[in-house]
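Take a look at these structures.
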Structure 1
């Protein structure tokens, strides 16, 4: 799962990014309003965390612009303002939730989980492809009832493949969704992680057909057909 964090205070942004990555989220960080809007329009995210007071373009303007362009990604606004009027204005602008600084990181996590559980979001309570199951909330993966242990990045890759089951995904698409925007990715990184996933979700289950398929020259597909 992937989060866009738009926060101009570098210390706060870096702390939130580190904490979310420890929770197995992929996080892109922007420090200005225009940069945040550009990223939100250019990439697909599961949640956008948006500071209200930003240089260049404030969070309310970003919210309104995204909603006018029919981008319905859940938006959580962060701000030092605590007045009720500011909260109402933020929610009316299209935000889904509101968190006042300072806040406990556990509360931020709880609000993010609540947002991704909403029916309008593409992250469902549990992803199923054949006898392979992935729970985005508990981070549990199993096949045919057997628990499978994955690294953070393997989990993110498998979740993306399962959410796009039966679709061919290129390396560029996978890289854009699973790794940070500014991550230093080697040419064979996706191949290495695909191979690692196969060793865990396909190789041990010899009585079933492999789920991960390679379409040479095109990309990869996860399918039980």
Structure 2
């Protein structure tokens, strides 16, 4: 579904990504793990068109999107749920969700999409007239994911969905990630909670200093002594 081939991305003269290559097959959950500053979020932002890659290519559903603008990437079927949620705090839950359905193929399915999101996150239905900024951290993360789902993505990219959440809420979020994937939505996950990221994934890539250092099945990486020591603390 997605093939990223030798992309290079820069902040000024500093290379954030150096010849990064990975793929995501239809129906998979693929995790990208690594320490802070390794290039995880930059990878997603480059796919989304928020950051332009200097070289390399990005192919999605047999269509090149390397130079696509962010709204064109969304139209193609890729939606990113950004780190930090980026909600509109003085708008209601419903208004935030509605903003997720402004691309051409999701606008006409607003009611259906709302029902689907409320099925994943019933609390959002109860809170739909509440200002987003007054929600708890976990509820805000649910809203951010729900807003992404409103765009009817083929590929949902989640950037640090567990950030700042209590452990019990983290468990709920990852259970929902698995449920979303079971309904034929492919997921690319960036996550610092390496254990959770590998528990839900089919395959994973480890980014170190802007380059892919290790790749393999999630199970193999969970049992890799280097991963255990460096990222899981075992």
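Miscellaneous remarks
- Identity of the structure behind -11500 (criterion: helix-only ellipticity at 222 nm (-39500 (n - 2.57) for each DSSP H run of 4 or more, over all residues; to 500), calculated), options 1, 2: 1
- Origin of the derived value 1.8 (distance in nm of label points 7 Å out along Cα→Cβ at positions 159 and 191; candidates 1, 2): 2
- Label whose coordinates, when percent of Cα pairs over 27 Å apart is calculated, return 32 (choices 1, 2): 2
- Structure responsible for 3.0, with distance in nm of label points 7 Å out along Cα→Cβ at positions 175 and 207 calculated and labels 1, 2 on offer: 2
- Calculated for structures 1, 2, relative contact order in percent (Cα under 8 Å, 6 or more apart) is largest in 2.
- With respect to distance in nm of label points 7 Å out along Cα→Cβ at positions 31 and 55, the largest value across structures 1, 2 is given by 2.
Readers should treat all values here as calculations from the given coordinates under stated rules, not as data from a laboratory. Note that this is a predicted model, so its numbers are computed, not measured. Cβ atoms are built from the backbone, for glycine too; each structure is taken alone.
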